[in-house]
Structure 1
Amino acid sequence: MTTADDLTIRPSSEALLKAPAPPKRRNMGQLIRWILLFAGGILMVMPLAYMISTSLKWPWEVYEIGLIPEEPTIENYTYVLEDGRFFSWFINSTVIAAITTISALFFDSLVGYTLCKFRFRGRYIVFIAILSTLMIPTEMLVIPWYMMSQSLGWLDTYWGIMFPGLMTAFGVFLMKQFFETVPDDFLEAARIDGLNELQIWWQVAMPMVRPALAALAIFIFLGNWTAFLWPLIVTTSPELYTLPVGLSSFGDEADVAWELIMTGAAISTLPTLIFFLIFQRFIIRGVVMAGLKG
């Protein structure tokens with residue numbers, strides 16, 4: 001039996017329906033995240049937009065404020081593409097980046113596999129020693145690299161440009177982390193079938209770490225494609241310049257042709273953008289999985 005007190009304490013169903021809904025904190029937080037991501041995306045895209053805008057300007061428009069050129073022109077692209085030096089620099093960058101990428105994939109994966117799957121005394125010390133090189137800035141390594149190149153006769157040669165990137169400490173770390181995920185049972189089965197260690201590494205282990213190989217290939221290729229400091233120091237012949245070094249020659253102490261530099265940079269960026277858009281999922285997967293397996 002319902003009493004008068006119950007009627008005064010319990011709210012009616014109509015009152016519950018008319019009560020204001022609780023604030024949607026989750027939607028507000030999601031909106032803030034989207035705003036921050038959009039703002040960060042704008043900041044990241046602005047340098048690329050400025051580069052393309054400058055490449056479409058006449059020399060007298062370069063220093064004017066504004067992204068949209070008043071009189072857009074493609075004369076800069078025509079000049080750069082007709083310049084035989086640009087094609088030579090493009091070939092140099094392609095050859096150097098391709099060879100260093102292939103070499104790093106081979107040696108990094110081989111060393112990473114050895115440190116992961118072989119038990120020998122001092123392997124942790126070797127691994128820590130390799131990782132410790134990541135804490136040394138590249139600028140501090142330039143002098144030892146230059147002295148080594150000078151003593152071996154590698155100055156102003158393709159080999160002198162490439163040798164610092166033929167093997168990387170980051171690649172060894174990444175490959176070792178991924179080889180940890182390869183079950184030892186597959187390797188033991190391959191040994192029972194009569195495969196030697198090199199065959200096991202190449203035919204069994206390597207196919208199982210393809211995401212890491214793809215991610216590492218992208219990192220190494222882009223790093224060598226955009227390298228500037230070391231190729232600038234080790235080369236003196238214009239025919240051996242890579243794209244970043246060659247583009248800097250469009251300027252001198254009296255004048256800097258920023259429109260030509262930006263045009264060359266825009267053209268040289270196009271292959272890397274295409275390469276990244278095709279394989280970006282491997283970068284994310286490779287880095288995330290490497291962190292989870294550490």
Structure 2
Amino acid sequence: MKILNYTLASLLAVSLLSCKKDGKISETGKDSVVAKKDSVAVPEIYKEYYGIYMGNFAGKEKITAEDGEEYEDYVNKRISLKINRITKDSVYGQSIVNGNQRPFRGIFNESTKSFVLDEPGNDKTDGRFEIKLNGDSITGKWNAFNKTAVKSPLKTIKLSKKEFVYNPNFMLDKDSDLVDWSNPKDFVEKYTDEETGKTESYTTSKNRVASEAIFSLNASKQKLTEKELKNLRKLDLEIIKNSVFARHGYSFKKETYRYFFEQTDWYIPVANNVDKDLTPMEKENVALLNRFIQYAEDKYDSFGR
């Protein structure tokens with residue numbers, strides 16, 4: 001009986017192992033890239049391809065209009081692919097889109113200079129990258145594993161290699177759009193007809209807007225004072241504070257901050273946490289800014305778009 005039990009246990013273990021592909025049980029319904037698990041001793045190769053590649057991540061998305069009608073439009077987002085390690089059998093790295101950082105693993109074909117890279121598959125936004133190198137550029141496509149869980153299951157990719165550098169002098173460009181388009185707020189206003197004298201109320205949507213102060217205050221270079229901050233708008237304070245984190249390559253999940261910093265050519269998201277990288281002065285300034293943000297008010301205006 002003991003021999004029989006041992007045999008059954010062995011067969012079960014073999015069966016489970018045969019169901020796995022690249023460390024995942026195949027019941028997920030997606031074909032996994034055949035990438036062998038490396039040991040630490042496996043030598044790295046093609047280090048010249050390591051680095052950050054940034055650019056367009058574009059595809060058709062279903063959009064619902066204000067009247068409820070649905071239509072498709074071509075939406076272009078920004079993506080970063082970071083290649084960390086390449087061996088004979090495997091490629092390791094991460095993708096960053098909308099502040100969402102996902103690891104990937106796959107294979108590299110030297111003869112065609114192409115990668116097939118899979119995100120883990122345990123998040124609805126995960127998918128497969130099929131991309132090709134051409135010098136310092138990458139082109140290709142991304143396919144979602146779960147086609148019904150994302151707005152755009154197929155996207156095209158066009159990236160160029162970037163080098164992350166921390167520079168305390170980095171600021172928003174003077175011609176930056178200073179409107180926070182992602183957080184409109186409804187206000188009730190009144191209108192009086194000059195002929196009839198009748199007053200009516202109506203609802204209008206307005207957006208937060210920053211002031212020119214964000215171009216003069218740099219929390220990475222100067223010790224900020226209460227006098228400099230006390231009359232600033234809440235959005236001003238938020239931008240000045242988050243400029244510190246943007247300079248260190250923080251990957252913003254909040255659309256408001258991504259929008260402001262993606263208008264620059266220096267913002268390169270590389271990490272979900274950069275607290276340890278902040279200088280002592282930056283930490284002091286961030287603490288001061290947080291105090292003022294808590295009680296500051298915003299300036300709202302009406303804008304067409």
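Here, each number is a calculation from the coordinates, and none is a lab measurement. Computed from a prediction, not measured in an experiment: that's the story for all the values here. Cβ atoms are built from the backbone, for glycine too; each structure is taken alone.
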To which of 1, 2 does the computed value 2.1 (distance in nm of label points 7 Å out along Cα→Cβ at positions 45 and 69) belong? 1
Among 1, 2, structure where FRET efficiency 1/(1 + (r/R0)^6) of positions 189 and 229 (r between Cβ atoms, R0 = 35 Å, to 0.05) as derived comes to 0.15: 1
If you rank structures 1, 2 by distance in nm of label points 7 Å out along Cα→Cβ at positions 141 and 205, the highest one is 2
To which of 1, 2 does the computed value 1.00 (FRET efficiency 1/(1 + (r/R0)^6) of positions 109 and 197 (r between Cβ atoms, R0 = 35 Å, to 0.05)) belong? 1
Which of 1, 2 yields 2.5 [distance in nm of label points 7 Å out along Cα→Cβ at positions 149 and 173, calculated]: 1
Comparing distance in nm of label points 7 Å out along Cα→Cβ at positions 245 and 277 across structures 1, 2, the largest value goes to 1
So if we calculate relative contact order in percent (Cα under 8 Å, 6 or more apart) for every structure here (1, 2), which label has the highest result? 1
For which of 1, 2 does helix-only ellipticity at 222 nm (-39500 (n - 2.57) for each DSSP H run of 4 or more, over all residues; to 500), calculated from the coordinates, equal -22000? 1
Taking Rg/Rh (Cα atoms, Kirkwood Rh), for residues 165-212 alone for each of 1, 2, which is largest? 2
Using Cα Rg over 2.2 N^0.38 Å, for residues 117-180 alone for the comparison, can you identify which of 1, 2 gives the largest number? 2
